[in-house]
Structures are given as structure tokens and as C-alpha cells.
Structure I
Amino acid sequence: MRPERLTFSHGDDVEGDAGEFEVTVTFAAQAGKTLLTMRSCFVTAEARAKVVEFGAIEGGLQTLARLAEHLAAHGNQR
């Protein structure tokens, strides 16, 4: 069985890092393709706002676009 979910903490290696957040990425089959859903959980709304202000949404979209390009070029390799 293939993995359906990844979870990880994102942040610095500093205890009590206010910018740390939890990420869950899920994969689900949908019409012969894979639906990827990424969710981030922040300690406070202010912590989320700082990450958004930093440009994390745009950066995440760029990363997913690069993943799509990579899979289109190499997706059938195992």
C-alpha cells in the first residue's frame, strides 16, 4: 500500500519557535489522477499572518508547480 499522508513540523530548531507550524499533506485518487491537499496548522492567527506576509502562499504554489512539472517529465519512473 502506498502512503496516503505526510505530516511534519515546519520551523526553526529553536524551542518555543512562535513561527513553527504543523503541515499535513494528503494524497487521494480522483478520476485517475492524484489530488494533493496541503494543510497548515498555526498556533495563532498572528503566526499565520506572519507566514502569509512572508510570501509562503506564493512560495508554496511555486513549489507545487515545480512538483507538477517534475511529475509530468518523470512521473512514470519508479
Structure II
Amino acid sequence: MANLNMSGTQNEFLQKYLRGTGRTITAAQARANYGIMNLSARMSDLRNAGLKVSTVSTTSGKTAYRVSARDVNGSRARAEV
């Protein structure tokens, strides 16, 4: 996975990195590559901001998160996180 420059808050970064891209991220990837120590809390923040966050299982049984391009209201507008 590419190590991107993380600017802004962790929530803003995750929204840009995941929303509508089809990418997923696990807690281990978030911690190792971006210094995000509590990914489940950040995903909860995105859900509370109205984004559709889904979980998938990796082949090794770990939980990975994905964020839909549309929010819970069907909008593609940027969410305030």
C-alpha cells in the first residue's frame, strides 16, 4: 500500500482515502502506514457524520472497512467530519 501524505485530521484523510474508491483498510494497515491507532473509533466518527461505512472480512479473517461514495441520504457531497 502506498504511504500517502496525511494532511488534515484523521477523519478527513480517511474520507478522502476511502470514500467511493473501492479501497479498504484494516486496523493494522491504518496503524502501520498512517499512524491511526484506533481505526474503529474513526469509522464510528464517519458513520456519525452520515457516511455509509461497511465492513468486510479479509482472507486472513481480519476486519477491513470501506466507505460508500454516497452518504446515508444518497448525496455525494463532502461530509463534515
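Below, the figures for the structure above:
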read-out: Source structure (of I, II) for log10 I(q)/I(0) by the Debye sum over Cα atoms at q = 0.11, 0.25 Å⁻¹, computed value -0.25, -1.33; value: II
read-out: Structure responsible for 20, with relative contact order in percent (Cα under 8 Å, 6 or more apart) calculated and labels I, II on offer; value: I
read-out: Identity of the structure behind -12000 (criterion: helix-only ellipticity at 222 nm (-39500 (n - 2.57) for each DSSP H run of 4 or more, over all residues; to 500), calculated), options I, II; value: I
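Values in this text are rule-based calculations from the coordinates and carry no lab data. Everything numeric in this text was worked out from a predicted model, so none of it was measured.
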